[in-house]
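Next up, some structures in structure tokens.
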Structure P
Amino acid sequence: MSFPISCAPAVQSTFNKGVALLHSFQYQEAEQTFTEVAQQDPKCAIAYWGKAMSLYHQLWDWPGADTLKEGLEDMRQAQKLRAQTDRERMYIVAAGVFFQDNANLSRATRVKAYSDWMGRVFTKYPDDVNAGALYALSLITLQGKKADELANRKQAIDVLNKLMAVAPDNPGVVHYLIHASDTPELASQGLAAARRYAKIAPDSSHALHMPSHIFVRLGLWREAIDSNIAAAAAAAKTTQAGQGDASYQFHAMDFLDYAYLQSGQVAKARALVDELKNVAGASAEDIADNQANFAARNAFELHQWKEAAALAVPDVKGGWQDTTYFVRAIGAARGGDVAGAQDNLAKYKEAIAAQRGKVYGVSSSASIGQQEAEAWVDYAEGKKAEAVKLMRAAVVAEASEGVDSLSTPAREMLGDLLMEMKKPREALVEYKAALEESPNRFDALYGAARAAQLSGSAETARKYYAKLVEICGDGADRPELQEARTELAKQ
């Protein structure tokens, strides 16, 4: 990968390394590398562009006031040094409009201004692969209505596919193609890139992890597991070397836990909760938060409602107990504890209210979760019609927002609700639809098999039982698999 610059020839390879790290979201290591370039060539203006861009964690989080100020200082230094080429000066202007000194600018305005400028860079220099890749990333970062976001993703995919034809080993092109395709509608378009990325940047924990976003969307659990085992190990190594932080390993383990559950590997999923204590560089609070989230997901996905209702609430900063209260509320509701369900629902709403506005990227997905929890509480209270109405509203809202890749889809929950109400034919319709958007989810396949069986459609039931057995390897230990094998043996 090459990013030609007008600085001293001796720093070119180091600068290329910095850009490659930036493309793989290894931000801390990228910033260290660009700092090294600036030290080796104090007149290298574009090195300060790299330092500033290492502070803008697109798709991850929003820079705080101090970070914006730091980026602004980098950009002022870059402008002061004045790059020797028009191309480099345009890159610096693009970053400068994002980090500009204007407290009244909204997040959306900064992001859009940067994207527009990167579009100008790529228009003027259409053979600049890195400009095209960064422009495509900026398109994915733009926020708006789902239709607008989908259009931006498609535009990014079009740009990246053309770049892939001429630069198949550029980590930004491959990485951003995966991000652009990370939706149920587009996931198949990112599969080739997913299977290529780790080979391009084998030392990057994020590069090893990122393909699993596509693998999870497509229900390719074995590949998702392998991807995240490697990513977690690489993340630990990078953190121990002082070039990363615990978030990379936590993120890989998050996806690993989900993939273990979907492939029926209960013991391995549960073991991860304890393994979180060994994450390199992690604070006690972050460990507690992740342990709580994993424990909640495990109980919920395994339909262990008594366990779910009794989950310990993590002693972490306000606003991060929402997942626990969500699962406790539904666990209590499905276990018939109406008072417990009502109490935990109230606490869930309080946790969501505390979190909203404090965390970058929080969307109406919280409202969807609230509808789901309220639906189950209504059901526990005997208000079945209201429960179905609320859950269908959650399905509609989720369709508008997009199905999260690591959570139980609302439509699958609607299938579960209809099964509880002894309506297997209606439930089967919902399970089928859920599997279209989230292929190969364990509970949706099992639910569809049971719903078909209870509806008198033995052949359809066999199809889903067979698929369930197929996606689970030899290490699978969920008890539902024995039921599936027993049904398949009846032929």
Structure Q
Amino acid sequence: MLPLWAALLFAAASGPIMDAGFPDGYLWPLTFAGIALVLVSLIGRRPRSALLVGFVAGLAFYFIHIDWVSLFLGPLPMTALSVLESLFVAVGALLISLAYRWCAALWSTGLGRLGMLPLVVSGIWTAREAIESVWPYGGFAWGRVAISQSEGPLAHLFSWIGISGVTFVMVWIVALAVEAVRLTSFPRLARVTVAVAAIALAVVVPAFPVALQGTSTIAAVQGNGKAAYFDSRQPGDLLTAQLRATEPLFGTKVDMVVWPEGGSDLDPLEDATAARVFDLVSEQMNAPLIAGTITQRGELSYNTSLLWKAGEGVTDYYDKKHPVPFGEYVPNRAFWEPFAPDLIGLIGREYTPGTTDTVFDINGVIAGINICFDITDDDIMRTSVQEGAQVILAQTNNADFGKTDESVQQLAIARIRAMELGRTVVNVSTVGTSAMIRPDGSTIVQLPTYTAAAMVETVPLSTTVTPASIAGKGIEYLVGGFGLFAVLVAGLAARSPRPRRVRARG
């Protein structure tokens, strides 16, 4: 066991090292190294010190990984979010430290230590990530370690087991390697053989085969307008920027035109000028326009994607199902506002979560629609496939985060969704990073950020349903439940009184 001061140093170092494996670093092996530092710092720890070490590890990671949050509303929201996520990490660290104590005692043989303990540790880590991804207020799924592997050697596993499954495999590999080093009583050759075989097994499994069925020619336009929340602009500026970036494409033969989230700052359902622009684009391109705007129904506001056809107007719409808490709305505003009235007052948005289906029928092509933060929500993305999506249109507005890592981190998630769901993903942003990604995760085309430009490509369609799409949360329940149940069983066994030996008389 490391002394507490050394464990805290390991925990503090794990954050920047782990983050370097994510975009914009793309040094994916470092995420494994960061996981190893966390696990090693927890071995032998008692509950209080494990909580402290886990909390420090969480802060060290999140303060760097999501520093882009401060660009929108300042350091206080970023700090609050980082502290909240670090509390989850601390509780997970406590459970992992208990696993190292209790499970190692219950399964004390070499095979038990190599076979069971890494599974329990990785199950607990996966369970912790799964819980913080959905709770509270819909959760925050941004820092899951699997997201670092969008271009790593385990990327092919996303189609089989999804993001949570890849997290499990990553932590299992690291925990197995750590245990192989620690278990000096077991033959060295056997330890090395087990560890190498496990890693080789994870790497050589092929991606699930995706059958491509047909194509669709899609134009996706990055207008580079002043789309940030606090940007100074006049009504119609964003609509004008998108129109100007689209005009060079007029007359190009395509099946659909896609604008990003917030592509129009005027609602064509309420504004005649916006409606004429939408008609113009659809008419000149001889194709439907899919564009993001803010809509109002009664007293409720929605972040909406509209399917617009010239001469017909809106033929379908999708309301964002996962608006960002404390960004697009303030949950329990009356409770939170007294804590930071000036800050909460800046958030004028009060978007209502949508209840529409997640697909558009675009002249026979079924497109899954998601808006920005939706792409982090496993259930929303899987639902698109279950509702028949042949291609995924991911509309987003990254302008609030400037030239930080946020847009490339989001693109990495979009790349993972392409592989996980077996679908082409068209990720289109107001300012970037915009790209089209094949079902195997490879890039078809990518636009430079903060440039008015467009992508026009014929992309493959698919109706293949991957195992990850079918399994859904079942993988989280299986591996996470196993880890938590194993700790419980080991804890009960550790607390059970052991029978005393009775000496024979005579």
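Summary of computed values
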| quantity | calculated |
| --- | --- |
| Among P, Q, structure where FRET efficiency 1/(1 + (r/R0)^6) of positions 193 and 385 (r between Cβ atoms, R0 = 35 Å, to 0.05) as derived comes to 0.15 | P |
| Origin of the derived value -22500 (helix-only ellipticity at 222 nm (-39500 (n - 2.57) for each DSSP H run of 4 or more, over all residues; to 500); candidates P, Q) | P |
| Identity of the structure behind 17 (criterion: relative contact order in percent (Cα under 8 Å, 6 or more apart), calculated), options P, Q | Q |
| Computed 1.8 for distance in nm of label points 7 Å out along Cα→Cβ at positions 65 and 441 - originating structure among P, Q | Q |
| With distance in nm of label points 7 Å out along Cα→Cβ at positions 305 and 481 derived as 2.6, matching label from P, Q | P |
| Answer label among P, Q for the case where distance in nm of label points 7 Å out along Cα→Cβ at positions 281 and 409, calculated from the coordinates, equals 3.6 | P |
| Comparison of P, Q - label where distance in nm of label points 7 Å out along Cα→Cβ at positions 337 and 369 is highest | Q |
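Bear in mind that the values in this text are calculations on the coordinates, not laboratory data. All values derive from a computational prediction rather than experimental measurement. Cβ atoms are built from the backbone, for glycine too; each structure is taken alone.
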